[in-house]
Structure I
Amino acid sequence: MKHVSGWYLFVLNAYWIGLSFMWNSLHVTILPAVLLNYVPETQKNTWLGLLTFFGLILAMIIQPLSGAISDRWHSRIGRRRPFIWLGTGGDLIFLVIMGFIGGLPALFIGYIGLQITSNTAHGPAQGLLPDEVPASQLGMASGIKITMDMFGIILSSILMGFLISAKNPDPSLSIIVIIGLLVLFCGVTLLFSHEKPTSQSKHIQTDWKVLWDVVFNFKAEGDKSYWRLIFSRFLFLVGVYGFQSFAQYFIRDKFSQQDPIQFTQFVMGSFVIVLIIFSLLSGKLSDKFGRKRLQIISSFIGAFGAVLLIFASTPFQLIFFGSILGVGLGIFLSANWALANEMAPQGDVGKYMGLTNLATAGSAAVARLEGPMTDVLNNAAPGQWYGWTALFTISAVLMLASALAMRNVNESRVQNGSASLPIA
């Protein structure tokens, strides 16, 4: 595979800007703000946690499934792009439901539907990098991918504070902006990527029993290191998502003198700027010094930042301690993603990269279950905020456990043992 240009690395990763902007805007700003129109203040973390938990469980199932199907999909526009077209088109429908119908049922239907359609595109899109980029550039490509993710978050942090407010949490304008950016950056990837045709056939021939075996069949010995890598990713990200998922409510409780939406955007924006810097640095460094070593280091840095957040009592401390957590996450994401790309077997890249979502969406789902715990502990002793202390303590412990899980990971490509499945 020949060396690819910086422009083409951007093209392959542009879609992640739109997706990242959409999900960060929904999870960090829009859902927490809008839910308060319909649920009691003392149960806010519980409702937010449970709503997003069910959607993320669907993401865990759909993303590896769509990725595996795309590995064997035959079409004149390539293997991955048909799913990106289909999934993004569905996204637009469910975003409109969330933004313009109103009411808790519409919010629920829109969110659940969006998880289904977005992850139909997400799994195959993850196969573009290992399909199109040589192994010698995967570290840099992964760093750029993480940067695109973070750029979407920064855009969200800058814009959402102006598009929706705590006093008037009407999501319609913010949803319009999400739709515009999603279409723009999806278009860059779909129109400028060079994915080759895989077949001229117009007929779908699917053996669903074989498909089930292809998606869910793994070799216990050959895949063991890949599963350890996924488990390590799961542990680390549960710790991070505990902070991200409930950040607006954390600030509402402990920094009541600040506007909860605007200050949350400022905190998350600072967090992500640091994350971007260190994801880019570690992407290049992981090509030279090894992914596994950097990932283990990142776990200790992240755990230190999580512990410090327990003691944050001023806005400056919150931003500074959160930035330390951002350093750890930036290093982790770049090194872990490059290692996952490197270890995924040729011919099953979409399937294996989709499996990383068992860790990504799975960790996000599990972190949402900390919402009821946080409410119970906070309500047990009002003003002491034991729920937030417990949440950050759990985060630190899980990040250290992530480093432990990496000890026996073998940094080599999994051997491809899956049968070929013709899907035309």
Structure II
Amino acid sequence: MLITPKIRGFICTTAHPQGCRRHVESEIAYLKGHLPALKNPPKKVLVIGASTGYGLSSRIVAAFGAKAQTIGVSFERPAADRRTATAGWYNTVAFEELATEAGLYAKSINGDAYSDEIKTQTLDLIRRDWGGEVDLIIYSLASPRRMHPKTGESLNSVLKPIGQSFAGKTVNIMSGELSAVNIEPADEEEIRQTVAVMGGEDWKFWIDALSEQKLLAKDAVTVAYSYIGPELTFPIYHEGTIGQAKKDLEKTAFELTEKLQQQGNGAAYISVNKGLVTQASAAIPVVPLYISILYKLMKAQGTHEGCIEQIVRLFSDRLYSGQPVPLDKGGRIRIDDLEMAPEIQTKITELWNIVNPDNLSDYADLAGYQEEFYRLFGFAWPGVDYELETEEKRAIPSIDV
């Protein structure tokens, strides 16, 4: 079939298999030229949320950089009834094929990572193929919903301020239209459910299950990804419902570190990463405008990074540098340091206050945002002929559909 991008709201409902493969190939190519030798790198890596964004880049760095065996867990849809698969499905197809060509072990599990069923399936695979000894667990889930495995409750997260309403501005990236946004504060039930979906409980369930089954190496490290962002988004993010969930995630990191220290010499970290164009961030009011301005400034300064650049630094400069892992006052790894540089944030605040429809293109990189958005779904990649028909049905080698 001829596959073209079909945009609905803030998502693209189609994905291109060759473009997704080009995405994976480009990250592997960057890695080979920029990753220094790692000190005591991981050998067996589990990535929970492995099919897109930071999770996918983490799996690429672990496999092609550290030569680790990897198992990836994700929840993606295969192609069916003249409908393409999701981008994450095609990314996983490409990753496994390229890993196999490179002689690397790579298997994937597709299903709801919050469920006990998928946890059991994953642990069974680890026991069968690895005999235990997982030494790095990346937790990179970004779902708006969760079915609680113990209670059966259906939980939904919301992005809302707490205590008072929020008024700001945002941009429609496709049309370039600036508009005002008003968000009412969350109630206690919405806060509770957001923490239950995006907090640390499921991360803890995964580590507890691995520990109970004796599938963790004594020096196992686990990392969960987070975001703080600039002060101008604090009311709806860092100080809002999502911020409450992130605080719970950080509390969980300290609890898991204590548990891992009792069992050996392991640790749990929160890695605060840079704001990027993702399916999740595209849905957050204010953030697309902020990211567009951020990209313009960082590209001009020569400090702009995407997922793969961020994760290369996480592995080489933080986790496996041979030195103690550098942490901020809150005990977090910070690879958002270039984004949060004072000169960048001061300039963003200045531009934020004066940006309007007439000067938007001068101050914001809308074209760059649009290109990265399309590339998330396998479009706008050089070297791919989008005028050719392509087979939409692609199998993930390690998964029977």
Checklist line | Entry that produces 1.00 once FRET efficiency 1/(1 + (r/R0)^6) of positions 59 and 363 (r between Cβ atoms, R0 = 25 Å, to 0.05) is calculated, selected from I, II | finding: I
Note to self: Matching task: 23 is the computed value of relative contact order in percent (Cα under 8 Å, 6 or more apart). Pick the structure from I, II.
What the structure shows: II
Checklist line | Comparison of I, II - label where FRET efficiency 1/(1 + (r/R0)^6) of positions 3 and 27 (r between Cβ atoms, R0 = 41 Å, to 0.05) is highest | finding: II
Item checked: Structure (I, II) behind the derived value -25000 of helix-only ellipticity at 222 nm (-39500 (n - 2.57) for each DSSP H run of 4 or more, over all residues; to 500) -> I
Margin query: Using Rg/Rh (Cα atoms, Kirkwood Rh), for residues 179-266 alone for the comparison, can you identify which of I, II gives the largest number?
Written below: I
Margin query: Looking just at distance in nm of label points 7 Å out along Cα→Cβ at positions 35 and 131, which of the labels I, II belongs to the structure with the highest value?
Written below: I
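Where a number appears in this text, it was derived from the coordinates with a stated rule and is not lab data. What you see is a predicted model; the values in this text were computed from it and never measured. Cβ atoms are built from the backbone, for glycine too; each structure is taken alone.
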